[in-house]
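Enquirer: Before anything else, here is the set of structures, which you'll find just below.
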Structure I
Amino acid sequence: MFSGIIARTVAVRTANATGGSLVVTIPTGWSDLELGESIAVNGVCLTVTEMDEAGAARFFLSPETLSRSNLGRLATGSVVNLERSVALADRLSGHMVQGHVDGKATLVAVTPDSDARRLEFDLPSELARYCVEKGSISLNGISLTINSIEPADNGARIGITIIPHTWDNTNLSAAVLGDEINVEVDVIAKYVEALCKPYLAR
């Protein structure tokens, strides 16, 4: 479990395709990593399969992970957001993020908003139905608040305000129009939908 508060951004050291999978090495900077530990990379929960004393960790990305997320585009030098899993005693500064990416959004606009920036993303309908104004969403692993949501072709367009700290300390600042961004919707909305299905079918 994660909170969507990015700890650092780093560049991928190596990215090697193996059949339909990908093996990446990332210098996390955490020297106390443990084998099997979970790290959120651009919001995707990955397992540390190897590591060294300096904190360089190796991760195996399955075909499922590559198809659901933007990690299939990783290459040497790609900048990624990193977060370690939360401890039970940690403050939940963001929201409950599982690291299970549901799909991808497309960045369609970046507009200055005083010292902040307003970003707009197009979401497919299968993700948009879980989103509400002032609700939580995880984009590339970042816990964010949906400021607006409007119908769009085949889904919805959401507006997000990015404060200077988030812009300076995550890889959203490197995104360009048309980029695909990892999305994890609020898991509570999915549970509510599942629980209500038997009643809606009556």
Structure II
Amino acid sequence: MDGIHDLGGMQGFGEISVEADEPIFHEPWQATAFALMFASQVVVRSHNVDEYRHSIERMNPAHYLQADYYERVLTGTASLLVEKGHLSAEDLAARAGGAFPLSRPVASSPMADLPPQPEPRFDVGDRVRVLTIKPAGHVRAPQFCRGHEGTVLHRAPKFGFPDAAAHGGPRRKEHTYHVEFASRDLWPGEGGAKDSVVVDLWDSYLEAVKK
């Protein structure tokens, strides 16, 4: 989905503060949140990793920007446990001592209904264009490269198509490609003439560029 989480190529967020010798967890609750996320996916099998990623994308934008990493982990996991019927929003609020900020409801994804691409359509050296899509649901094609042309550098083995898996669809796999884009094509006037960006993209996101 298009949302505040897709920050690739955006500016104006200030410098990144790097903490020397930063611990994995600053507070005990962060370790608990991470354990809950892991257990709900691996032990309980409440949801898959793509549904989890989408649950974080669905956070209220203001909440997403204000939350730290583990608060996003907790919000996404708790939202899915409520949506999957493992606990109620009322029980969650009672345990939290007040209303718990759950993620927004799941939106439909037209990408999830695309016919699968069981065979690779592109090879190394092919020129391809990323589809100009604006799905409300989960998508792993960054906004900054949509509509732009690039060159296939490598074709990877088949991998699960996240747009379908994030919406409870059948697990299906298709090839992914490492596609190289000239930086100045993506952001005119920025970077050097030889600068480029390589993006991993699923077959369904691409179309051939006519020669």
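Enquirer: For FRET efficiency 1/(1 + (r/R0)^6) of positions 11 and 179 (r between Cβ atoms, R0 = 25 Å, to 0.05), the calculated result is 0.65, so let me know which of I, II that is.
Expert: Numbers: I: 0.90; II: 0.65.
Among I, II, the structure yielding 0.65 for FRET efficiency 1/(1 + (r/R0)^6) of positions 11 and 179 (r between Cβ atoms, R0 = 25 Å, to 0.05) is II.
Enquirer: Right, here's the next one. Determine which structure produced the value 19 for relative contact order in percent (Cα under 8 Å, 6 or more apart), calculated from the coordinates; the candidates are I, II. Write down the numbers at each step before the final one.
Expert: Working: I: 24; II: 19.
Label of the source structure: II.
Enquirer: I, II: which one has helix-only ellipticity at 222 nm (-39500 (n - 2.57) for each DSSP H run of 4 or more, over all residues; to 500), as calculated, at -4000? Could the numbers behind the result be given before it?
Expert: Working: I: -4000; II: -8000.
That value comes from structure I.
Enquirer: Using the calculated result 34, 22, 15 for semi-axes √(5λ) of the Cα gyration tensor in Å, pick out the matching structure from I, II. Don't skip to the answer; put the middle values down first.
Expert: Working: I: 28, 20, 17; II: 34, 22, 15.
Only structure II yields this read-out.
Enquirer: Given structures I, II, which gives the highest value for percent of Cα pairs over 14 Å apart, for residues 51-98 alone? Please list the in-between numbers first.
Expert: Working: I: 69; II: 52.
With respect to percent of Cα pairs over 14 Å apart, for residues 51-98 alone, the highest-scoring structure among I, II is I.
Quick note: the coordinates plus some simple rules give every number you see, no bench work behind them. All of these numbers come straight from a predicted model, not from anything done at the bench. Cβ atoms are built from the backbone, for glycine too; each structure is taken alone.
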